[in-house]
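Each in C-alpha cells, the structures are laid out below.
Here, each number is a calculation from the coordinates, and none is a lab measurement. Note that this is a predicted model, so its numbers are computed, not measured. Cβ atoms are built from the backbone, for glycine too; each structure is taken alone.
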Structure 1
Amino acid sequence: MTDFAKFRAALVAAGGEMLAPTNPYEIVRFRTSHGVGIIYRNKRGRETWNAEALQAKAHIADRKGSLAPVAVVGRRRDAATVNALLIRDGASCFFCRAPLGDDITVEHLVAIAHGGPNHVSNLFLAHGECNRRAGHLSAPEKIAMRDQWEAGQ
C-alpha cells in the first residue's frame, strides 16, 4: 500500500470525506473538521500540502480521534426526513430496537465519508447514545453491532 493510500485510509477511518480532484495537479482532496485539504503534485513531482492537509496529517499522527467534517450532536433534523423514516421503519432505534425519544438522531448506514449517499434510502433513526457508540463503523459493522445487541451480547 502506498503512503497516499495509507493516508487516505487513515482519513476515512477517522471520519474524513474523500472528494474528487478538481484539476490534474491534485493528487488528494478531502474534507475534515479542519476544512478542505488538498495535496498537489506539480509537473516536476514536487508535492505541496495546503494548511488543512497538514493539520489533518498532524491530527492523524497524534491520534487525536475523529476528523468528521460535521458534528452529529445537535445537528438540525429535517422533519420531513424524520417522518418518512418513522413511516418506513417505525418508531424504534435501529441499533437497540427500544422506542425512540427526544434524543433521536438520523444516521447514515453507509457513511458519507465512505461514499454513501445523503438520501433517505441510506438513512435510519437511532438514539443519540446508540449512534455515538456506533461511531464511524462500516455498514456491515453497524448491522453486526445491532445483531449482537439483539442477541444480548
Structure 2
Amino acid sequence: MKKFFLLLVLLIALGFGAKFYFAKPELAPISVLSCADITQSCGNEVFTVQFAEAPQVMKPLHLNLHLNRAEAVKNIHVDFAMQDMEMGLNRYRLIQVNQSGDWKTEVTLPICMQGRSDWNMLLEIEAGNGIQRLQLPFSVMANRAN
C-alpha cells in the first residue's frame, strides 16, 4: 500500500512537471501594419523594414531592418507565410550589422503551386521588455521567377 501511494504521488508530480515543461509560453499579440511598397521603408515608431529589391519567388532577397530607438534587442526573427496556406517553414534570423540598430538577413520565398502571391511577414523583436510581434502583408509576382 505504501509503494502504491508513493508511486501515485510520483506520477502526479511528474504530470505537473510535464505540464509546465511542455507548456507553450503565451505569445504576444500581433500588430498588423500596412505597407504600400515593401521596397520602401515600412514600419512604425520602433522599426523600419524594407527589401533591398522587389520581392520575387525563388530568388534571394535582402531584408534590412533598422531599429528607430536604442534598446537592448536580443534577437529578431522573421517568418513568411500565406493566409490559410501551408508553405512550410520559412523562418529566418536577422543578424545585427552594427550598434546603430541595423539588422539584415537574406531570404528566399518558395513558389505557391496555386499561383498566389499574397504573403505575410511576421517580425518578432525580442528585447528586454518581451517579444513584440508585427505582421506586414505584401505581394510578389510568382511568374517573375526564372
Structure 3
Amino acid sequence: MSLRDNLVRRNVLSHNDAACVAGCGRSESTTHLFLNCDVFGSLWSYVSLWLGIPLVTPGDLHQHFIQFINMSGLPRSTELFFKVIWFTSVWIIWKERNDRVFNNKASIPSVLIEKVKLTSFMWLQSNQASFIYSYHDWWNNPLLCMGVHL
C-alpha cells in the first residue's frame, strides 16, 4: 500500500509529509492507519459496540484479522460474516483515508460505522443466497443474523 511512511522510504515524500491524514500527528503506517489512529482505528470500537463483543486490538494487522474472524466461543459458521465485516471495515477506512487525501472530505467515525453496516449488508445480501435478513435486522442484531443466540 502506498501509505505515507512507505512513500517517505522510497523518497517520494519528504519526512515532513509523512503525517497521518487524520491530523493526529503520527506517521501514517499500515498499523497506525488501520489499528492505532484515534480517528480511523477508532472504527473498531464502533464495530465492537455494534456486534456486542469486546475486541482486543493486537499491534499487527494480520493478527487483528485472525483474532477478529475467530471470535472465541462463537460457532465456526460465523467466520464468513466476521470476514465480511473485517474486510468491509478495512475498505471503509481506506476509502475514508483516500477521501481525505484526494477529495478533502472527512467523515466522523460514527458515520464510518454506518457505512460498514450498509456495505457489509449489501455484500452479504448479494453474495449469500441464504442471507435472508432485512437491513433493519442486520443493523440491530448482526449476531442473530449469523445464527448466534447469546
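Numbers below:
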item	result
Computed 1.21 for Cα Rg over 2.2 N^0.38 Å - originating structure among 1, 2, 3	1
Source structure (of 1, 2, 3) for distance in nm of label points 7 Å out along Cα→Cβ at positions 37 and 53, computed value 2.5	3
Among 1, 2, 3, structure where helix-only ellipticity at 222 nm (-39500 (n - 2.57) for each DSSP H run of 4 or more, over all residues; to 500) as derived comes to -10000	1
